[in-house]
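These notes open a run of structures that come right after.
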Structure P
Amino acid sequence: MSRTTIPTPENAADHYRHGGDIDQARRNYPNAIEPWIDLSTGINPFAYPIPTLESDAWTRLPLKEEEFELRSASAFCYGAPDVDAIVSAPGTQALIQIIPRLIEPTQVAIIGPTYSEHARCWQRLGHSTMEIETLDEIESARVVVVVNPNNPTGRHYAPQQLLSLAEEMTHRRGLLIVDEAFADLLGIEHSVVPLEPPSTIILRSFGKTYGLAGLRLGFAITQRKTAAQLREWLGPWAVSGPALAIGRQALKDSRWLADMRGRVKDARERLERLLVAAGCDVLGGTPLFLLASHPRAANVAHTLATNAIHVRQFSDQPTWLRFGIPQGSAWRRIEAALLSLSP
């Protein structure tokens with residue numbers, strides 16, 4: 001059995017570093033020729049077209065009816081049977097930060113390595129966290145966190161397996177968190193949402209799939225009592241008028257989502273061929289990013305950065321690099337930089 005005690009925020013700031021930090025990349029490489037290409041995140045580069053909004057989406061407070069319509073659209077998109085068991089929020093990060101308030105300090109098992117904010121937020125409220133590699137290692141933990149598919153490895157658990165785990169957590173009077181931030185482009189059959197697992201909170205990210213991360217919109221799908229508590233903590237008008245309007249339209253646009261699955265698949269396969277040609281081993285990923293290994297990963301990242309291309313490095317896995325999906329003219333620069341590394 002392999003188990004890691006996750007570093008605390010006080011002594012492991014670098015451990016909790018995220019992608020998307022282009023401002024830091026600019027400071028580190030001031031001579032790189034703009035514009036920067038940011039491949040350090042898992043945000044869809046093919047953004048949903050932003051519709052023209054009515055002026056009152058910007059000028060008045062959001063209405064409860066609009067928020068209900070957004071939750072209804074999310075239920076349609078995600079296959080959730082109960083609209084009242086859905087919470088809309090200004091991004092899944094806002095939910096990750098308040099979910100640990102639902103249970104008194106306890107042992108939290110996190111299937112890792114994974115998105116570090118889960119550990120940070122549970123620790124911040126006094127919980128003890130441990131990173132484990134498989135579901136067989138949860139032992140007596142009352143909370144289990146599973147990112148599915150996982151960021152950054154792409155590991156995926158079948159929905160029925162997570163349903164069984166949810167039933168086990170119910171017997172323990174505990175809680176299962178399933179972060180499905182990267183599940184949309186896999187298809188509904190890969191999600192645990194339609195199975196209505198008990199004692200579970202399922203997180204879904206709008207910004208990643210629809211390429212609108214700056215809009216700040218995410219969802220928790222859970223049970224009605226838990227949903228009501230999370231809404232109370234988020235407070236009124238948690239989701240902005242523009243996010244309500246754009247989210248309602250996009251989540252009902254089944255044709256766009258179906259077309260996007262094919263488009264992203266093609267781009268991901270192109271990226272994989274390019275990484276292999278550059279001497280990388282592709283370890284896994286999701287539709288929106290690939291995790292690769294290279295014996296000189298730091299040198300690869302440096303070469304890319306000198307060409308104003310930013311990828312995600314991992315301080316605790318020095319041979320790993322995570323690559324988001326490029327688009328348009330970015331391909332030419334990325335191909336030239338990577339192929340200069342070819343063995």
Structure Q
Amino acid sequence: MDKAVRNFKHKILGGRFVGFGVVIVVIAMRVLMFLNGEISQNEFSDSGFVWKFLVPFFSEPKISFGASTLSIFIIAAVISHLNHRFTIIRGRTILPFAIPLFLFSLHSYFLVMTPDFVAVFFLLLALFPLLNSYHQTEHQLFAFQSAVLIGIAGVFQIYALLLLPLWWWGERMMRGFKFKSFVASLIGVGLVYWLVFALFVFWGRVEEFMVPFDFITRVSITQFSEFSVTQWIFSGMLFALLFTFIIMVNRKSSRDKVLTQIVLGFLSFVLICTILLQFFYWKNTLFWLTFTLTLFSFLIAYYYSLVESKWQVYSFYFIFSVFILIYCVNYFSFMPTFL
């Protein structure tokens with residue numbers, strides 16, 4: 001084994017105090033970004049059912065910052081637990097926990113508490129029953145559980161409901177999508193929104209129930225001519241990294257166990273779909289970007305947790321340098337904001 005690879009695995013992936021160091025660095029990055037200037041609240045319209053009732057609790061910038069920081073740590077912990085629960089990545093690694101923390105600390109947009117974080121949390125939880133359904137007989141039970149969690153995510157961010165058909169495809173990849181599973185998933189989502197509807201009836205606000213669903217029909221296709229130079233640079237870098245990692249990860253996973261291949265194939269499929277959906281709703285929400293970065297972080301973690309050559313190690317340091325560059329650009333405001 002090359003010395004660079006051996007040191008990387010020993011000091012970065014399995015280092016004793018690396019996790020503690022990551023936490024300190026990420027908190028420092030976020031605090032410095034927060035103190036650097038005034039952080040504006042999310043300018044997008046509320047496209048959920050409950051966020052308008054929770055917004056007053058996060059009106060104070062410090063509370064919003066604290067909540068968003070706690071949210072990304074919870075998201076990172078869920079991703080790490082998902083990996084350990086299903087042993088998607090072989091061997092000891094800190095990256096499933098560390099990478100999402102860094103990605104969500106590069107831009108001031110993620111310093112503000114938004115319903116996107118809550119929706120992403122429930123969508124990640126929806127992956128657990130999906131993966132549990134592999135080689136099981138009661139597929140409809142797992143489909144129901146996933147649908148309920150996706151439905152709850154939609155209560156906070158209605159766009160999350162568009163992911164339900166992608167989960168059906170995921171169930172098909174898990175060899176468990178049958179008519180009973182389809183019906184069970186519809187019942188699961190229906191149950192959530194029946195309860196929400198009942199609450200709106202109780203409050204005497206029935207006419208407000210359909211308002212969030214209207215956001216799904218408000219397609220706003222990206223006008224590339226309106227992109228600034230920095231947005232072109234950011235978009236180009238993001239897409240280049242995304243598709244490069246999708247290709248490299250699926251090549252590397254071809255030698256892994258079947259469940260890992262299915263999981264990474266499904267995540268790659270969802271990633272491509274969320275990128276397209278972000279283009280369709282660019283002016284309405286950045287929820288899809290948030291979910292894209294969440295899934296993308298796991299692809300990065302998988303690829304670099306299984307390093308085999310010194311060039312792979314060097315590319316990790318290069319990617320990390322790109323992250324630092326993006327952070328510095330946003331911190332020192334060398335250019336207009338990316339988002």
Structure R
Amino acid sequence: MKSLFDQNILFYARWSLVTVLYIISSCTDRIPTEVAPINIPLSGPITDRNEEISGMDWYGDQLILLPENLNGYLFVIPKSELDARIHNQDTSTIFPKKVKFLTPDYKKTIPGFDSFEAIAFRGYEVYITIEIRFPDSMAAVLARGHIDENTMEVTIPEQNLIELAVPSFVDNMSYESIVIDQNTIYAFFEANGDSLVKNPYALICSLPPTGKLKMVPIFPLEYRIADATRLDSRKHFWIINYFYPGNRETMKPAKDVLAIQYGEGPTHSMSDRVERLVEFKLKDKKVSLTRKAPLELRLEGEKTSRKWEALARYDNEGFLIATDKYPATILAFIPFDSH
């Protein structure tokens with residue numbers, strides 16, 4: 001990866017200038033909308049916080065939720081059940097069904113295996129990222145599998161995994177977000193702030209994977225990028241942007257240019273915590289911010305941080321968002337009309 005970086009250093013220098021010009025040209029006094037997530041009540045095994053939901057995506061009209069642990073199953077929620085709760089037609093809890101998630105025993109085959117992180121579908125194909133963690137290094141790999149449209153079982157066969165090298169060692173940080181654009185997959189490193197990565201980039205790979213990776217520059221967004229939605233027709237997508245003040249030493253946050261540019265909502269202006277959605281776009285061989293203000297999630301209490309880890313669009317009405325285990329397992333709806 002080092003030689004690839006060297007080949008692109010001039011391009012990144014130009015991209016840094018573009019970033020500065022973007023900030024200057026986009027100045028506005030608009031304050032971001034803060035919206036309270038609307039909790040969707042759940043029951044069953046998914047409510048065990050140790051399931052640790054780490055990603056989700058749609059397969060047809062089924063929402064597939066990925067636990068981070070090597071436990072052999074995924075959770076599935078039919079869209080009809082979500083519709084009923086979101087539109088107040090049913091107030092009962094949803095009991096997500098388990099479906100088989102058949103994989104090699106990665107604890108034996110991948111030294112340093114830590115967790116499953118991201119999931120994305122392309123037709124019957126499914127792609128996942130796997131985090132690898134050692135005391136002094138981090139990495140990730142990309143794996144490809146398929147889903148059975150009748151049983152909804154997902155199988156990841158034995159294969160040559162594609163290594164996703166991290167741009168910088170940040171403990172417990174790898175590639176938690178993937179976005180598919182037709183025959184290309186984008187993988188986003190979790191930490192891209194100026195203090196951690198001088199020339200941040202996304203890794204891209206053609207599909208089906210060949211093992212050859214390229215880098216495209218991404219806006220140096222502070223805090224964590226935890227998951228991403230699918231692209232819309234304009235190749236725009238949203239990501240979870242999250243910061244827990246207890247991770248300040250690890251994240252080393254620099255100036256929050258979005259807070260400077262757009263201001264902060266009522267609860268964010270009174271706290272160091274950050275829970276928001278930020279819109280990006282794919283254009284001109286780079287990953288850029290759009291001109292939309294961040295969508296801030298109204299913070300809960302004075303100290304509670306909700307560790308949002310999974311994100312998906314919900315038609316043209318909004319987003320579905322889920323936590324891993326902090327402070328508990330939460331599935332919530334974020335309406336667009338609040339923005």
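FYI, it's all coordinate maths here, none of it is from the lab. Note that the structure is a prediction, hence the values are computed from the model and not measured. Cβ atoms are built from the backbone, for glycine too; each structure is taken alone.
Output the label of whichever structure in P, Q, R has the greatest value of distance in nm of label points 7 Å out along Cα→Cβ at positions 102 and 150.
Details: P: 2.2; Q: 3.2; R: 1.3.
Sorting by distance in nm of label points 7 Å out along Cα→Cβ at positions 102 and 150 in descending order puts Q first.
From P, Q, R, which structure was helix-only ellipticity at 222 nm (-39500 (n - 2.57) for each DSSP H run of 4 or more, over all residues; to 500) = -3500 calculated on?
On the way: P: -11000; Q: -22500; R: -3500.
The value was obtained from structure R.
One of P, Q, R was used to compute semi-axes √(5λ) of the Cα gyration tensor in Å, for residues 94-269 alone, and the answer was 26, 20, 15. Which one was it? Of the structures listed, the value fits P.
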